[in-house]
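Quick note: the coordinates plus some simple rules give every number you see, no bench work behind them. No experiment lies behind these values; they were computed from the predicted model shown.
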Structure P
Amino acid sequence: MISLNIYEIIMQIFNFFLLLWVLKLLVYKPLLAFLDKRADSIQNNIKETEANKKEAQEILTEQKEVFVQARLEAKKIREHVEANSQQERELTLAKTEDAAKKIIENAKKEIDANLVEAQKVLLKKVGATSILLAEKILKKNLNTEENKNIIKTYLEEEK
């Protein structure tokens with residue numbers, strides 16, 4: 001038989017509410033506070049992550065701009081260096097051409113001087129030769145045919 005004892009039912013209800021109240025004091029409030037704190041922490045982490053993501057995007061954009069500017073600057077420097085090297089090459093070529101012209105002019109002057117000197121020496125030799133021939137012709141006082149032979153012989157000896 002089942003009997004219902006009201007006193008026991010009331011005590012069970014009282015114990016149940018007492019247990020709920022103790023759990024509320026000792027477990028529920030600290031658990032709720034912990035969960036609220038954890039939710040706030042997660043929200044803060046999400047906000048920090050978004051802020052960090054935005055900052056990373058800004059840094060990435062800045063780095064891309066710096067990279068593009070560095071490329072442009074490198075291109076300008078390369079063009080400047082190429083222009084300078086071209087100017088240097090042209091200047092060196094011009095100096096070399098001037099030096100070559102001066103060398104050629106000096107060589108021509110030297111050749112002309114040597115030619116004049118050779119002509120003077122040749123004239124002296126021709127003059128001396130003519131005098132010697134004249135002396136020989138006069139000494140022998142020969143005819144025209146013999147004079148031609150003497151000149152021919154002397155010229156062959158000089159060669």
Structure Q
Amino acid sequence: MFFNVSGLLRENTGASRRFSLENDPPVHRGHVELIRMPKGVLVRCDADVVVDDRCSRCLVPFGYPEHISFEEIFVQQVDPSSGAHFPAPDEPDLFFIALDHTIDITEAVRQYTETAAAMQPLCRPDCPGICAECGQDLSMAMCDCPRRPVDSRWAALAALKLSANG
């Protein structure tokens with residue numbers, strides 16, 4: 001997701017450009033606005049992305065939609081008119097405009113997609129997960145393993161339930 005900003009860098013502060021984002025994984029669709037700032041370009045992005053992940057219960061890979069929105073300043077390294085290099089800022093986590101006056105928002109999109117991702121994604125809300133004994137995916141088939149309580153403090157309650165059923 002590259003944008004040539006050489007023309008924008010020659011304009012006054014506040015000048016802007018708008019672009020639509022097409023299907024370019026992980027982006028499904030969205031739009032970007034580039035605004036000229038005194039020492040670079042402000043990138044405003046709103047995009048619908050598809051997060052590729054694994055279910056936290058059954059470990060099946062799947063994708064799900066998320067929305068990301070961010071504003072980041074891309075710092076100018078070179079004056080487009082004279083070719084003179086600007087001194088590098090001391091901040092380590094900045095995004096830079098490339099020496100050929102292009103902005104690549106791929107890394108920013110990746111970082112914000114990672115931030116938007118679910119901490120414990122589920123392939124579906126009622127996913128039963130996998131058997132802790134044999135590893136069988138319980139959404140595909142049930143296994144013959146005895147269902148024991150995970151916590152031994154529940155063992156007496158489980159025995160009571162078995163005696164009531166038996």
Origin of the derived value 7.4 (mean projected area of the Cα convex hull in nm², for residues 5-84 alone; candidates P, Q) = P
Which structure, out of P, Q, was helix-only ellipticity at 222 nm (-39500 (n - 2.57) for each DSSP H run of 4 or more, over all residues; to 500) derived from, given a value of -34000?
-> P
When volume of the Cα convex hull per residue in Å³ is computed for each of P, Q, the largest belongs to | P
